[in-house]
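Asks: In the part that follows, the structures are each spelled out as structure tokens.
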Structure I
Amino acid sequence: MAENKPKTKQKQPLIYVFAGKDECLVNARCQDFVEHLTEPSQRATGLFTADAAQVSAADVLDELRTVPFLTAKRIVVLKNADQFVSKNRDLLEKYFENPCPTGIFVLTVSSWPSRTKLAQKLPKVGKLIDVKEPKSWQLPGRLAEYASDAHGKKLSKDAAELLIELVGDELTRLYSELDKLALFTDNEKTISVAHVESLIGHNRMYGAFEVIDAVTAGKTAQAVARLRNMFAEDKTAEFKVVGAFAFHFRKMYNAKALLEKGLSISAVAGALRVWSNKEGFFRQLDRVTLRQLAENLQELAWIDYAMKTGQTKAPVAMERLVLKLASQASTGENRVAGA
């Protein structure tokens, strides 16, 4: 009978490379990794972090070979290390062949070409973490994982989707908002739609409602003034106001479609969770057509793209949209059936 040999404990990698095009996302992933790797009490003596442009290769190697004090491993984090790697490739290749057993070397880079000698040596002594932006359909799941891992809380699918609509699809900003929500919910185990609406969405969604209500009623000056106040009152509005308008227009579009299928107002309100200011919401629907709402959503999608590519700024683009809607309202275009 074959002897059962005890399983050997898998060695911890001594080198970690975080690679990705989005610097903020890569650094956030690296930071999260380091925080899980070290206890707060050990970081003063066991952790060295530097920007690669500010240190020499000799400094880095000295830090890695420094005997750990009050911790099992000495962790050296080198951020934005692309040029550092290119400049010190021969030296790093030698280190990868024989890394210090008491040091953990962590690098962040924008790319890690697989054909280089360093890339070929890494799997024997370390690990590559390829940091990629999640696809849009993956975001709710990623946020739920983060809420669970970082805060021990459950994030409902509806709450995750609403958060994305209001904040946008930039992962680091979404994580930041989740951190706030975790504090806001205190001892509650689940972050719900109500929490997102209360902490993040209430003011912006209410502001978007007021602007849309004014513009569809032909009160252009009031609509523009309220829009400008939204930017003046909230420094983060530039990143989130498009999401607030898209959220409201999407709800209007879905409600209008259900009404045209013959559903009652009460049934539509229940299906779409229209609880607050129900009368005002359905009053707005009487002033617009389904096609107009679809065009508004397309316009907001373009504004979001143009902002991300530096073609426009949120205050300018949103004011143009409001004036365009006001012009259509004044000519009665959005009251024409089927228009």
Structure II
Amino acid sequence: MIGLCLAHILRRVYLDFSACFKIIDNISQVIVGKQDPIKFILVGLLADGHVLLEDVPGVGKTVLARSLAASIGGSYNRIQFTPDLLPSDITGFNIYVQHKSRFDFREGPVMANVVLADEINRTVPRTQSSLLESMEERQVTVDGETYPLPSPFFVIATQNPVELEGTFPLPEAQLDRFLLKINMGYPDQREEMEILKRFQEEDPISKLVSVAEPTQILKLQQARKSIVVSNAVREYITTIVQATRNHEMIKFGASPRGSMGLMRSAQALAAMEGRSYTLPDDVKTLIQPVLAHRLILNENERLRGEKPEHILNQIIKQTPIPDGTT
């Protein structure tokens, strides 16, 4: 019986990996290089979380979001955040229809499988919160009526870390709602030459066809929960998280939401690689994108320009891997 159950899990994980490989390969027809950002985006989707892309304009954040939506055959909406954007511009609103003598609900752009929240730090906190509430509750409430969001529901938010004038930085408590924070980075010269070649005559996104369906993504999200996380791997995760709370340079470390996010992300990465169990390497790969944006440094460290990523690297080096991690 145990052997049959294990064989069933392994077969299911293999199918998951096969579907994920097709999605990654499809996105790579548009995005040149950037294998880690593509992989992390898919990890966020399979872990049923949301992703914050932070980088300078023009490095492919919007293109990545559009390519993912096209690849999974899901609906896609883009919300351009501006200072005058209202919560109802995101969630939707009721409008009186005279010939029906009643109010009808007009869906907002948040009603999609993949939502790109472009430059989320350019709108006021009240409007930011309306999106973040939808991310957490998977529903919107308008005039006392609650409407469920589509499933799967995946938000990719972007922000420019350089330009600060006229922006409203996300508070730490709201940053914590994002499962991963990803940086795209500039392409090297060879990659940039390939970008020019691909986009010389037409937009390659227009040629993308879906290689999966939203219902299939829901099954993958459910299958991800079956990936085994041993006690030793849980110990490794909690040791890392506890170290962020006890580090002298960190004022506030990662919360239990951070440790749960790290576990869910490690399960997703293991499934993508065709394994029925997590490894310490899965956790190591994801520590930076899952935990860095959740740390609040001491004032002195921030003034000195210290980065959470550097501190996490120190913690990783100082934390031994427990025995029996598989």
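Asks: Upon calculation of Rg/Rh (Cα atoms, Kirkwood Rh), for residues 118-293 alone from the atomic coordinates, which of the structures I, II produces 1.00?
Replies: Working through the options, I get structure II.
Asks: Of the structures labelled I, II, one was used to calculate semi-axes √(5λ) of the Cα gyration tensor in Å, for residues 246-301 alone, giving 18, 12, 10. Name it.
Replies: So the calculation was done on I.
Asks: Figure out for me which of the structures I, II the number -18000 belongs to, where helix-only ellipticity at 222 nm (-39500 (n - 2.57) for each DSSP H run of 4 or more, over all residues; to 500) was derived from the coordinates.
Replies: Source structure: I.
Asks: With relative contact order in percent (Cα under 8 Å, 6 or more apart) as the yardstick, tell me which of I, II scores highest.
Replies: II
Asks: Further question: Tell me which structure, out of I, II, gives 1.31 once Cα Rg over 2.2 N^0.38 Å is calculated.
Replies: I
Asks: Computing distance in nm of label points 7 Å out along Cα→Cβ at positions 110 and 198 gives 4.3 for which of I, II?
Replies: Only structure I yields this read-out.
Asks: Just checking, which of I, II has the largest value of distance in nm of label points 7 Å out along Cα→Cβ at positions 54 and 94?
Replies: Largest value of distance in nm of label points 7 Å out along Cα→Cβ at positions 54 and 94: II.
Read-outs throughout are calculated quantities, based only on the coordinates presented, and are distinct from any laboratory measurement. Please read all numbers here as calculations on a predicted model, not as lab measurements. Cβ atoms are built from the backbone, for glycine too; each structure is taken alone.
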